[in-house]
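Q: Next up: some structures, all given as structure tokens.
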Structure I
Amino acid sequence: MAANRRRQIRDLAFKLLFQMDVGKLPMADVAASFRETAPKDRIDERMADAAIRLAEVAMEHLPEVDEMIRGAAEKWPLERLAAVDRNIMRLATTEMLYGRDVPPSVAINEAVELAKKYGTEDSGRFVNGVLGALARRHCDEEVKTE
């Protein structure tokens, strides 16, 4: 799968997670709405399916993913993190731990790019630091963060 396509799928999956989190909505409702409103000229059915599946995997593992983020963001209660940062880290952690072929360094770099795009001025640095710490604790690969 082309890197650009994967990046688009991550972006869409992040938006789905964000919508569920902020709106306190069930995945089924968010997925149904997404399928109805996604621009067909930019998002094909396979992309939509992949984004929904990635968000579903994140939700399936949410308790353990959140616990790992809590452990890596020691001074920051998960509930007090910006919703953008929290959901980007959920997505990246899911990819690092449950993604079939996503090296931790790739998941972290993609998360940093999402944080720069959607977060605050400090989001990229913060997400990078937390995910780097998380990867060093929970992943086998040697991780170098930006």
Structure II
Amino acid sequence: MALMEQIIKDLTQAMKAKEQFRLDTLRMMKAALKNQEIDLGHPPSDAEVIKTLNTQVKQRRDAAEQYSKGNRQELADKELNEIKVIEAYLPASVSEAEIEANVLDAIEKVGAKTPKDIGNVMKVVMSKFAGKTVDGKVVNTIVKKHLGG
């Protein structure tokens, strides 16, 4: 079953089970995917759905961080709980060990030596993880650690 179809099926189940929080989160996901479908001009593939859901997770992480800074913990918790619902539809995250191995490989491949090469290394590493769930901030931190950024 396609990812989009699964989300719609789960939305219906959440509606029947009266799980309001999950229902609201699934509705937001469906709206984002519908906007993507309109932009693309065709139904999104699973890879495109994953990309959109990763964007949704990133937006919610940023919002949760801002709410925490503003002493609005209840809103930050809501965003973090929404992330848990969204992540249920994403493939497993890439481990830090796997990221580290790919960063070292990319540094060698690009011939990076200084912090000026961070962008080139990031581009290579992120392209290897296309279609997988990976946090760009974690990748960036590991790249900086190895290049002295």
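Q: If percent of Cα pairs over 20 Å apart, for residues 11-90 alone computes to 38, which of I, II did it come from?
A: It was calculated from structure II.
Q: Work out the source of 17.1 here, i.e. which of I, II gives that when mean count of other Cβ atoms within 10 Å over residues 75-82 is computed.
A: Label of the source structure: II.
Q: I have 2.8 for distance in nm of label points 7 Å out along Cα→Cβ at positions 19 and 99, calculated from one of the structures I, II. Which structure is it? Don't skip to the answer; put the middle values down first.
A: On the way: I: 2.2; II: 2.8.
Checking each candidate, the match is II.
Q: Also, quick follow-up: Comparing structures I, II by Rg/Rh (Cα atoms, Kirkwood Rh), which one has the largest value?
A: Comparing I, II by Rg/Rh (Cα atoms, Kirkwood Rh), the maximum is at II.
Rule-based calculations on the coordinates, nothing more; no lab input. Computed from a predicted model, the values in this text were never measured in an experiment. Cβ atoms are built from the backbone, for glycine too; each structure is taken alone.
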